[in-house]
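A.B. asks: The structures come next, written out as C-alpha cells.
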Structure P
Amino acid sequence: MLEKITTALAELKPQGAFSAKKATDVTDLHIEIKPVGRLKFPIKPAVAKKLIKVAKPATFGWREETRLDREVRDVWKIPKSRVKIDKRRWNQTLNPTVERLKDELGLPQQSRLKAELHDMLIYAPGQFFLPHQDSEKSDGMVATLVVVLPSSHSGGTLIVDHQGEKKRYQSSRAVDKLTFFAFYADCHHEVKPVKEGYRIALVYNLLLNGEDETLAILPTPTAQQVVTGALENYFASSFDKEATGHPRTSKLIYFLDHEYTPKGLSWKRLKNGDRLRAAALSEAAGALDLEIYLALADIEEMWDCESQDWDYRSGRRHWGYDDDEDDNEEDVELLYLVDGSTTIKHWRDATGATVRLPEWQVGDEECCWTKANDALTPFQSEYEGWMGNYGNTMERWYHRAAIILWRRDERYGALLDIAPELMVRELLPLAQKKATRPQAQVAVEQLLPNWSGFQRYEIKSSSFSAVFRLALKLERSDLARPLLLPLGINALSPQTAQAMIRLQTAYGAAWLVEIIQHWFTAPSYLQNGGMIDKLTPLIKRWVEQSVDAHHTVTHWLQAHQLNALAQQHNEQAGTESVAARQRGASDRVKQVIDLLNAALSSRDDVICNSIIDYLIDNENNYFLLDLVAIARHIKRQRPKLDTTEQQRTRFLAFVLSQLTIALDSPPRQAGDWSIIVTDRCGCADCKELNAFLRASDLDHKIWPLAKGRRQHIHGIVDGMAIPVSHQTERNGSPHKLHLKKGEQLFRDAQMQREQLEEALRVLQASF
C-alpha cells in the first residue's frame with residue numbers, strides 16, 4: 001500500500017526549479033559604499049581594492065557555531081550598514097526580477113517574494129567558498145539571491161547542488177549587465193576560485209510572504225484522484241489489525257524532498273515539488289476525514305559499506321558537506337542499511353499553528369518517500385571503519401520535513417503512540433459529562449489492548465493523577481482496572497493519594513489493593529527496587545483525606561514496605577562488604593524511620609509492633625550506632641496506643657542492653673593491634689590475612705604474592721573498611737605486598753567508645 005502512495009506522489013512533478021538565473025540592465029542600481037563612495041560600472045580593479053580595504057574576512061556557519069576559516073571560505077565581506085542603495089530606482093529592477101525568479105522557483109502566485117539585503121562580497125583572485133548550505137537567517141526565508149555586479153573577472157563559477165542534481169552558473173561578461181542567481185536555502189552550493197579580476201556581488205535573503213497557509217494549485221483531478229484512492233486503500237486495509245498484524249493505530253509519514261528549519265517550517269513556505277505533493281495530501285485528508293500535520297524529521301542511519309580509499313593506519317575518517325577536507329562520499333559505496341532511527345518533532349497542524357506534541361520515534365513500516373535518504377546529501381556523515389561485528393560502517397544524519405496523517409476517528413489511538421498524556425487529558429472531559437461518558441467508555445475499551453502493552457514508565461509522573469481521574473470518571477471498574485494496571489509503583493505518591501482514595505470509595509478497597517499488588521509484580525524496571533518512595537508523606541496525606549485512619553490500603557502498603565525493607569536489608573547484611581554497608585547505613589536508617597513515621601501517622605499499631613520485632617530479631621542487619629539512631633527517634637515519639645508504647649519501651653531497653661554489653665568490653669590497650677573481622681571468603685589467602693589481622697602483636701606483614709592474589713587481598717582489605725594500608729614492593733618475583741596496621745586503629749576505637757557512652761547517657765535520660 002505504501003508503494004502505491006509513493007508512486008502516486010512521484011507522478012506529481014515539481015512546478016519549478018531549485019535554482020534560476022536572470023540578467024538585467026545595471027541602469028537602476030545606484031549604490032554607495034562608505035567610505036569608498038558611489039560605484040561606477042563596470043567596477044575597476046582599483047575600486048575593488050578600495051572596497052577590500054573597508055571589508056573584513058567573511059565568516060560562515062558551522063552547525064551552531066560561527067567560524068572564520070579561510071581554508072573553507074576565503075572572501076571579503078562588507079556589511080549592509082556600509083551599503084547605501086537608491087531603493088526607489090533600484091526596486092524598479094529588483095522587484096520585477098524577483099517576481100520572475102519566484103515563478104521559476106515554483107513558488108505560489110498568490111505569495112510575494114521579498115528581497116532583504118544581507119551583505120556585499122568581494123572575491124579577489126584565488127578566493128572561493130567550499131560547498132555549504134545557507135542558514136535561514138530570517139523568518140520566512142526560503143531562498144538566497146546573489147546579484148553579481150559588472151566587473152571584469154574570470155572563474156568564480158557558482159555551482160548549485162540539490163540532492164545530486166547540479167547546475168553551474170557563470171556571471172555575465174557584459175559591462176552593463178547585472179546577473180541574478182536565486183536558489184533554495186537548503187541547496188548546497190559553492191563558488192569556485194576566481195582566476196582573474198574581482199567578482200563583486202550583493203547577497204539577499206529571499207523571504208516568502210503570504211496571507212494564509214494556501215499551498216498551491218492542486219494537481220489535475222485525475223492525479224488527485226489517484227493520490228486520494230491510494231490513501232483510502234492504505235487506511236482501509238491497515239485498519240484491519242488482525243489481517244495486518246499491526247499492533248497500533250495506523251499512521252502515514254511521508255518525507256518531503258527539501259530541508260527546512262524549525263524557524264522556516266510552514267505549509268506556505270514549502271518548496272517546489274514539496275508544495276504540490278503536500279497540497280495533494282492535504283486535499284485527500286479533507287476528503288477522507290484524516291488529520292494532517294507538518295513536522296521535521298531527524299533521521300540517523302548506519303550503513304554497511306565498502307571504501308575505495310580506506311587507510312588502515314588512520315582507522316577513522318570524518319566528513320560533512322561543509323568540511324574542508326578533500327575526501328567525499330564518492331569514495332564509499334553503501335551496501336545495505338544496518339540500523340536507523342527517525343524522530344519527529346516541531347509539529348504544525350493543518351492551519352500552520354504550532355502543536356504541542358512531543359518528539360516521537362517512528363517505525364519504518366509507516367514511512368514512505370519519493371526520494372530515499374541514500375539519494376540525498378546528508379547534513380553530516382561519519383565513516384566508522386570496522387565496528388565490532390559489523391564491517392565498514394558509515395553513519396549518516398538527515399534533516400527532512402514530513403507530513404503525518406491518521407484517521408480522525410482513530411485520534412486517541414494515534415495519541416496513545418505519540419503523546420499518551422495528551423490522550424488521557426482529551427478523554428477526561430468526555431468522561432466527566434454524563435452525556436458523553438459512553439463515548440469515553442467506548443474509546444477506552446478500544447484502546448486497552450494497546451494501552452496494556454505500552455511502556456507506561458515513559459509517562460510523566462505529573463500525568464498519573466489524570467489517569468486516576470479518568471479511571472474514576474469512567475464509572476466502570478472493569479475499564480478502570482486495566483487502565484491502572486500498567487502504571488507501576490511510581491504512581492504511588494502524595495500527589496496521587498486523593499485520587500486513589502476516591503477510586504477506593506468508588507470501587508472498593510479490595511479492588512484497589514489488588515491493583516497495587518499487581519504493580520509490585522510488574523517487571524523490575526517498573527518497580528524502583530520494590531520500595532515505595534516518600535511513604536510517610538503518602539500515608540499522612542491518605543490519613544488526612546480519608547475518614548478511616550486504619551485503612552485497608554494503608555495497612556497493605558506499610559506491610560509491603562516492611563517486607564521489602566527486611567528483604568533488602570537482610571540481603572545487604574549477608575552479601576555486602578563492611579565498607580559498602582557503612583556507605584549505605586544512613587539510607588537504611590532513613591528507610592526504617594520513614595516506615596515508623598508512616599505507621600505512627602496511621603496509628604497502625606500492628607505495623608509499629610512488627611517493625612520493633614523485626615529490628616530486635618535482626619539486629620545484625622544494622623550497626624549498633626544505627627540502632628541507637630532509630631532508638632533516639634522512637635524515644636522522641638509519643639504513641640497514642642498502649643501496645644505501641646509497650647513495644648517502644650521494649651526496643652529502648654533492648655538497645656540499652658546492647659550498649660551496656662559493648663561498653664563492658666575493656667577499652668583497646670596500647671600495643672594491641674588485633675582486628676576482629678568476619679571471614680566471608682574462606683580461601684587460603686584470606687585465612688592467612690585474618691590470622692595477621694587478629695594478631696595483637698603484629699602490625700606489619702610482608703607477603704610475596706602473584707598479581708591476581710595481590711589484587712584479591714587489596715579488594716578484601718578495602719571492603720573491610722579497616723585502617724590497614726596495602727602497598728606493593730615491585731622488586732623480585734613475585735612482588736611483595738606490604739600490609740601495615742595504622743595508628744588510626746586506636747583513634748577509631750576511642751572515638752567509637754565515646755559515641756557509645758554518649759548514646760547510653762542520652763537513652764538512659766528519662767527512661
Structure Q
Amino acid sequence: MTINARVDRRQFLRVSSLVGGGLLLGTVLDATGAAQLFAADVGRGSNNEFVPNAFIRLAPDGSVTIVGQNPEVGQGIKTMLPMLIAEELDVDWNDVKVVQGDLDTVKYTGQVAGGSTATPNHYLPMRRVGAAARAMLVAAAASTWGVPATECETSSATVVHKSSGRKLRYVELLDKAATMPAPDLATVALKDPKNFHIVGTKVRGVDNHSIVTGKPLYGIDVTLPGMLYAVYEKCPVFGGSVKSANLDVIKREPGVRHAFVVEGVGTDPTGLLGGVAIVADSWWLARSARKKLQVEWNEGPHATLSSDEISATAAKLAKQPPQRSLRKDGDVDAGLKSAAKVVRAEYYYPYISHANLEPQNATARFADGKMEIWAPTQLPAPARGLVSKALGIDESNITIHLTRGGGGFGRRLMNDFVVEAARIAKETGTPVKLLWTREDDMHHDFYRAAGFHNFTGAVDASGKIVAWKNHFVAFGDAEKFAAPADGKSPPPFGAGAGIGGGEFPARFVPNFVLDASIMQQHVPTGYLRAPGSNGIAFATQSFIDELAEAAGKDPLQFRLDLLADPAETPQGALVASRMRGVLELVRDKSGWASRDKLPKGTGMGVAFHFSHRGYFAEVVQATVSRAGKVKVDKVWVAGDIGSQIINPSNAENQVQGSVLDGISEALAQEITIERGRVVQNNFTEFPLIRMAQAAPIEVHFLVSEYPPTGLGEPALPPAVPALCSAIHAATGKRVRSLPLSKHDLSWA
C-alpha cells in the first residue's frame with residue numbers, strides 16, 4: 001500500500017482505489033479532536049472531512065495489511081504494534097503483511113522511536129483500532145443474517161453466528177462493513193487478555209527474513225536511478241568552520257562530480273554545520289578523493305579543550321559550595337553526626353559514543369522545488385522541520401521515507417546527517433546518498449555525557465541508611481543542565497547530563513540532599529539508551545553497595561530493607577512494592593543465597609533501577625583472573641513492565657541486548673578529548689563487546705496489574721553496577737570510575 005505523504009480526504013480515497021479493492025480502515029480525529037473510526041469502501045469516495053492517522057487494509061484475497069507508523073531501529077515496534085491491531089481484529093498473524101509508513105503528521109501521531117514510549121503510548125489506541133474494525137465486520141454479518149450482533153463472535157477472520165453455526169469470512173463482508181456506523185473508540189469492546197492468541201506469543205520480527213538474507217531495508221541500502229555518493233568533512237574541533245580547501249585538486253580526482261564548501265547555519269551541532277562535500281560516482285571514489293582533501297579550519301574558541309581540563313574543573317567545583325539544590329529532606333548534618341558509620345566516595349563515568357553499527361546516512365533527491373529524503377531517523381518530524389529551516393523549503397514540499405535503522409540508541413534523535421544529505425542534494429540537483437565513515441561517526445556524535453558524583457552517606461547502629469548527600473557535577477549553564485548553543489537553538493551542550501530531584505534513594509532516606517553544580521564545556525552531548533540512568537545507576541547503586549558493606553549487611557537484603565514503602569508515592573515515581581518484587585525474583589532465580597560457595601576470584605553482584613517506567617533488578621556473576629581479566633559468567637534479570645508482555649521473543653531480545661550494551665559500555669568504552677577534538681577513531685580504540693565476551697542472560701518477567709510499558713531501555717542501567725559489585729565480591733576491589741579497562745583488577 002502506497003500513501004502519499006500529505007493528501008486530503010479525496011486524494012486518500014483515490015490512492016486507495018488503486019490497490020484493487022477491499023476495505024480500508026483507520027482511526028481519525030474529527031474537528032473537535034474526538035476519536036472516531038473511519039471506514040471507506042475503496043473506490044466509492046467520501047465527502048467527510050476526517051483526517052486518518054492509522055490504517056488497516058482488508059483485501060479481497062483475504063490478506064490484511066497493517067501500517068507500522070513508528071520508526072524501526074531494532075526495538076521491534078514494527079512487529080509489536082501491528083500485533084495489537086491484528087489481535088483485536090481477530091485475524092491470523094500469518095495473513096498479516098506489515099508495511100512501513102512514511103512520515104505523515106496528518107495521518108499519524110507519535111512517529112517517534114525513543115524513550116521506550118511506543119508501548120505505553122499505543123497499547124490501547126492500537127487495540128481500539130483493531131477492535132473497532134472487528135465490530136464493524138460483526139455488525140455487517142449480523143445485519144446480513146438479521147440477528148443481534150451480540151449473538152456473533154469472530155475467529156480467524158470469520159464471523160460466526162453461535163446458535164445457527166452460520167459463518168461469513170471477512171472478505172465476504174467488506175462492502176457491507178463499509179456502510180456500518182462507526183463505533184466509539186473510547187467504548188468499543190476489547191478482548192479479555194486471557195483470550196489473546198497473538199499478543200503474548202513469540203512472534204518473529206516481520207523484517208527478520210529480509211535481514212538474514214541481506215535484502216535492502218536499511219538507510220544504507222537505498223539506491224535511486226542516477227544516484228551519486230557523498231562524503232562530508234567537518235571540522236574535528238567542536239564548533240569550528242571551513243577557512244579554505246583545495247577543491248581544485250579534489251575536482252580532478254577520478255569519478256568526482258562535485259566538491260564544494262557548505263556554509264553552516266548557526267552554531268547548533270544538531271543542525272547544519274559547515275564543511276566540505278565531495279560527491280562522486282561511487283562512495284569509494286568519494287572517500288578516496290577525501291584522503292587528498294586539505295582543509296584549513298577556523299578552529300574557534302574550544303581548540304584547547306581536553307578531558308583533563310574537564311575533570312579538573314569538576315574536581316574544583318566539587319570542593320566548592322554547590323551552585324543549587326535539587327532536593328533537601330530532613331537534616332543531613334544531624335544524620336551524619338549521629339550515625340554509626342559515615343562513608344564518602346567519588347564516582348565518575350565518561351563520555352561514550354552511541355557506536356551504531358550502521359553509520360549515519362541519508363539519501364536525498366531535490367527536484368522541482370520538492371525534497372524527498374530516505375533516512376533512518378528516530379525523529380522524522382523534527383528532521384523535516386530542520387531541513388525546512390536550514391534550506392528554506394516549505395515543509396509541505398518535503399517528504400521523508402522511514403528506513404529501518406541499524407541501531408539507534410538515541411543517536412538518530414539528532415538529524416544532522418539528514419540535513420547534510422538534503423543540503424548536498426539541493427546543491428547538486430541529483431539524487432545523493434550521504435554515508436558517514438566510522439571515523440565520522442566517532443568524531444561527530446552526541447555523546448553520553450560524563451558525570452561526577454560526590455557522595456556522603458551514613459548508616460546507624462542497626463545498619464539503616466540515615467543520611468545521604470550527593471553533590472553532582474555535570475554540564476549546562478547556570479540555570480539548567482543543558483545549555484543552548486546560541487541562545488535560540490535546542491540544547492546540545494549538556495543534553496542528557498542532568499539528574500532529577502526524585503532520583504532514588506530520594507523519599508527512602510529520611511535525611512537526603514541532592515545538590516548540583518554545572519560547568520560549561522562545549523562537547524556535544526545527547527541521549528544514549530536509558531539516558532541519564534545509564535550513568536546514574538552505576539554511581540548510585542555502587543554507593544549503596546558501599547553503605548551495605550559499612551553496615552555489614554547482605555547487599556541484596558540491604559536493598560530490600562531500604563525499599564520500605566515511603567509515606568507517599570508521587571505519580572511517575574518508583575513504586576517500592578514493584579521493585580521489591582523484582583529483587584526477590586532475581587534473588588531466587590540466581591541462587592543468591594549460595595554465592596558464598598563460589599570459588600575465589602568469582603563473585604556475584606546485584607543492582608536495580610527504575611527508569612522509563614520499567615522496574616529491573618539484575619544479578620551478575622563474574623570471574624576475575626589473578627591477572628585482572630574480567631569474564632562475565634552469567635546474568636540473571638527480573639523485570640516488571642506491567643500486565644502484558646506483548647511479544648515475549650522480542651522482549652527477551654530487548655533485555656538481553658540492553659544488558660550486553662551495559663556490560664560493553666563498562667568494560668572498555670570511553671571518549672576522551674584533546675585539543676577540542678575526540679581522540680578515538682574507530683572500534684580499535686572504542687571496542688564493542690565481542691561474541692566471546694557475551695555471557696548467558698536469563699530473563700524473567702514479573703507480571704503486575706499496571707499498564708504495559710516499554711522495554712528498549714530500562715534493563716540496561718542495573719547491568720553496570722551489578723557487574724562492578726560482582727568484581728568487588730571477587731577481588732575486594734571497589735570500582736568507582738569507568739571504564740574497567742583503566743583499572744588494575746589483579747589480585748593475589
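No value in this document is a laboratory result; all are computed from the given coordinates. These numbers come from a predicted model, not from an experiment.
A.B. asks: Assuming -8000 is helix-only ellipticity at 222 nm (-39500 (n - 2.57) for each DSSP H run of 4 or more, over all residues; to 500) as calculated from a single structure, say which of P, Q it is. Let's see the in-between values first.
C.D. replies: Numbers: P: -12500; Q: -8000.
Source structure for this number: Q.
A.B. asks: Among the shown structures P, Q, from which was the value -0.43, -0.81, -0.95, -1.03 of log10 I(q)/I(0) by the Debye sum over Cα atoms at q = 0.08, 0.13, 0.15, 0.16 Å⁻¹, for residues 274-441 alone calculated? Each step should come with its number before you reach the end.
C.D. replies: Values: P: -0.37, -0.78, -0.92, -0.99; Q: -0.43, -0.81, -0.95, -1.03.
Matching structure: Q.
A.B. asks: Out of P, Q, choose the structure whose coordinates give semi-axes √(5λ) of the Cα gyration tensor in Å equal to 45, 37, 22 when calculated.
C.D. replies: On the way: P: 70, 41, 25; Q: 45, 37, 22.
Structure of origin is Q.
A.B. asks: For which of the structures P, Q does the calculation of relative contact order in percent (Cα under 8 Å, 6 or more apart) return 9?
C.D. replies: Values: P: 9; Q: 13.
Source structure for this number: P.
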